[in-house]
Structure P
Amino acid sequence: MFTFHFKSAKIVHVVLLIAVCGVLFFSHLGAFPFFNRGEPREALVVQDIVHNGNWLFPLKMGFGIPSKPPLFHWVGAVTSIVRGQVTEVTARFPSALFAALGVLLIYGLGQKIYNPNIGFLAGVVLATSLGYQQIAIAARVDMTLTFFVSLSLVLFYLLYRDHLTRPVWTYVFFWF
């Protein structure tokens with residue numbers, strides 16, 4: 001496939017995967033309004049964090065603590081603060097970010113187990129999967145969960161196969 005040396009191949013692969021994720025996940029975040037009941041609810045939580053500063057216990061429209069972990073909302077709030085307002089783009093950005101990180105995670109696993117070319121193909125297949133793309137551009141916490149479950153499974157595999165031998169990785173695994 002590619003005839004680069006492993007060091008330069010890894011750099012080229014990561015750049016290409018970031019470009020693919022940029023086109024597939026980030027380029028159309030604000031192209032259409034919220035399309036189901038769940039997206040505006042998540043955006044309301046982000047809006048509460050931005051406007052009222054409820055970072056630890058965010059609310060929806062002043063009441064009802066969300067039943068989801070707040071990491072998705074925190075990333076959305078930081079993005080909204082940087083952009084100056086809560087929009088479809090800032091509410092959907094965390095999903096696209098965690099989707100791109102998931103693609104890079106799978107690339108890293110593939111290149112660690114096999115070689116950089118296999119890792120690259122695995123990342124491209126994941127990024128271009130229809131279901132993954134749909135979740136990656138929705139203002140839902142699903143992609144955040146998907147990323148951290150994948151990260152836990154990758155850490156477990158790497159620890160089990162002795163690819164990560166330092167004791168700190170065991171602590172990191174159990175922390176997730």
Structure Q
Amino acid sequence: MKTKLISAIFFLSTLFVGGVTAQSGGPRMPYVDKGACPFECCTYQEWTVDKPTVITSAMRDGSPVAFRLKKGEKVTGVTGTVITTRSGIVRVLKNMTLGNVRLKRGDNLFLLTYLGEGFSKIWYKGRIFDGDPNDQELFKDIRKPIDIWWVKVKNRRGQTGWSRQSDNFGNKNKCGN
């Protein structure tokens with residue numbers, strides 16, 4: 001009896017991916033977007049260290065410390081990776097075309113990585129494309145995505161490492177804000 005219960009729980013848990021049932025056709029989670037810079041004018045360039053920050057040797061919680069940064073130091077933002085652990089969802093309210101993708105009323109779009117100015121990477125029926133799903137007359141917000149932005153930095157001594165504390169760095173915006 002206990003084995004059947006465990007098997008049933010395992011079977012039911014496999015139907016859920018990132019909080020969305022597999023039957024709804026959502027993307028596999030986590031979604032890893034290497035090289036992503038998740039806001040308008042985001043850029044990898046010389047950054048300032050706004051708060052003391054621990055840099056780890058790998059893009060993984062619990063990874064060994066590679067080095068520590070002090071407030072006021074300069075580093076190079078080398079690259080980043082956005083890991084979406086739960087996709088966002090918007091529901092299509094009217095038949096329409098977004099980019100070159102035909103959508104029907106009631107379809108769900110799964111939001112992966114925010115790109116800026118309302119645009120996101122969107123997953124729909126196995127296809128990923130960029131679009132702006134924010135018009136409230138065309139789309140209804142169902143849930144927001146949950147993601148982590150890991151940034152790879154290089155210090156003045158040439159050491160590189162990772163941090164998920166991107167808010168500790170300034171000058172990430174090439175538009176000057």
Structure R
Amino acid sequence: MSSYSENNFGDIIKSITFSINPKKIVEFGILNGYSLDSFLNGISSECIINAYDIFEKFNGNGSNYNEIINKYKNYNNISIKRGDFYEEYKNFEDESIDILHVDIANDGDIYNFCVDNYYSKIVKGGIIILEGGSRERDNVEWMIKFNKKSIKNVVNKLKNKYSLISIDNFPSVTIIRKN
């Protein structure tokens with residue numbers, strides 16, 4: 001089950017998607033498809049969604065490739081692929097993505113990598129949605145156990161350079177807008 005469902009972040013995703021009216025959405029981290037379903041409820045039929053996951057390779061709460069392919073097989077505008085967040089940015093042109101969603105066991109290093117490698121891929125007025133950003137989220141068991149870099153500290157530094165907002169209700173989400 002998606003941690004987003006706990007505080008109904010799906011409504012936030014639907015609202016953002018409806019407001020932006022994107023032509024292209026890219027998502028990393030599918031799990032059970034909660035955010036994909038939310039995107040589907042907010043887009044026009046012309047919008048293309050490219051969703052990536054490492055599926056069974058993920059050492060944790062991962063997706064099942066065949067189940068996800070089966071779930072979305074009737075949607076012509078969704079492409080489900082095996083893909084690594086740390087490599088796929090090379091396959092996108094600058095200013096080609098309207099909404100980027102990253103939910104891959106995020107930590108501060110993932111935030112930094114995302115901004116460094118994907119921000120240029122976002123169209124002007126587009127956004128990046130990243131799971132996490134609150135102190136509570138930084139203190140989940142696996143973040144502490146594996147000594148992961150704080151997201152909140154990275155967000156505080158990014159505020160000086162980027163237009164962003166964090167919604168702190170657990171699991172929290174950070175939204176960066178490209179001006």
### Query
For distance in nm of label points 7 Å out along Cα→Cβ at positions 89 and 121, which of P, Q, R scores largest?
P
### Query
Here mean projected area of the Cα convex hull in nm², for residues 25-80 alone was calculated and came to 3.5; which of the structures P, Q, R was it taken from?
R
### Message
Starting from the value 27: which structure in P, Q, R was relative contact order in percent (Cα under 8 Å, 6 or more apart) calculated from?
### Response
Q
### Message
Quick check: -2500 is what I get for helix-only ellipticity at 222 nm (-39500 (n - 2.57) for each DSSP H run of 4 or more, over all residues; to 500), calculated from one of P, Q, R. Which structure matches?
### Response
Q
### Query
Who wins on mean count of other Cβ atoms within 10 Å over residues 49-56 among P, Q, R, i.e. which is largest?
R
### Task
Output the label of whichever structure in P, Q, R has the greatest value of distance in nm of label points 7 Å out along Cα→Cβ at positions 129 and 161.
Q
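Bear in mind these aren't lab numbers, they're just calculated from the coordinates by the rules spelled out. Quick caveat: nothing in here was measured; it's all calculated off a predicted structure. Cβ atoms are built from the backbone, for glycine too; each structure is taken alone.
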